[in-house]
Each structure stands twice: as structure tokens, then as C-alpha cells.
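Novice: Please find the structures below.
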Structure I
Amino acid sequence: MLAVSMRQVKRILRRYRTLGLPGLISTKRGRASNRRVVETTRTTAIKMIGEHYHDRNREII
């Protein structure tokens, strides 16, 4: 069984009836995550890890 509430089933069914199969695809698909890290922060972190842990396996980055 699906782990969704009856209310959610009704919402999904309503979208399916109005939009068809494309209505079942998440509208958030293709958008950037709200939890993504800013590129400058990511670059800085990778640089710091490289400086302090240069003898470690680079695969962890």
C-alpha cells in the first residue's frame, strides 16, 4: 500500500483528472534544492579540506 493519507489521495486524483499523466509528476522536478550549498561555500570547503587533509583519499570530496 501507499503511505499517503486519504486527503493526499484525493489531491493526486484531482490533479490526474485535470492534467492527466503529467499531473502525477512533481512540480518541483528540475528545480534546484532549497538545501543546496552556495558554490562559493562549496569551493571554500573543498579547498580547506585539500589543505588540511592532503594525505587523505580525494574520493571523500
Structure II
Amino acid sequence: MQSCELAISISTLACCIAEGKSPEEIALVSSIFMQLGDTLATIAAHQALFVSYMPVGLSM
């Protein structure tokens, strides 16, 4: 998938999620996805930092 196709897909998904929802509901769903993204970024950063310190054969 090309970058522009991904952006269009995400925008389409957002429109589908927002359809028929109140502004308050859209804001709540938005904050949930923002927290999800932030948490995933934190997990990825943690793994990137500590994987280099882990002895071979151990997992997190």
C-alpha cells in the first residue's frame, strides 16, 4: 500500500466511525485512539531501548 492510499484509507475509516455520532462521542473515540497510539509508541520505545540491554535468549 502506498503512503497516499494509507492516508486515504485512514480518513475513510474516520468518516465511517464518525457517521451518526455526536460531537461528544467523536471526541471520546478520538481520545481513545490517541491514548492507544501513545501507549503503542511507549511500548515500542521501551522495547527499542531495553532489547539492546537484554542478554540473548531472554524475552521481555
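Novice: When distance in nm of label points 7 Å out along Cα→Cβ at positions 17 and 41 is computed for each of I, II, which one produces 1.6?
Specialist: II
Novice: Then there's this: Figure out for me which of the structures I, II the number 2.01 belongs to, where Cα Rg over 2.2 N^0.38 Å was derived from the coordinates.
Specialist: I
Novice: Between structures I, II, where is distance in nm of label points 7 Å out along Cα→Cβ at positions 9 and 49 highest?
Specialist: Max of distance in nm of label points 7 Å out along Cα→Cβ at positions 9 and 49: I.
Novice: Computing helix-only ellipticity at 222 nm (-39500 (n - 2.57) for each DSSP H run of 4 or more, over all residues; to 500) gives -26000 for which of I, II? Can you show the working numbers first?
Specialist: Values: I: -15000; II: -26000.
Computed on structure II.
A short reminder: the numbers here are calculations on the coordinates, not readings from a lab. Source: prediction; values computed, not measured. Cβ atoms are built from the backbone, for glycine too; each structure is taken alone.
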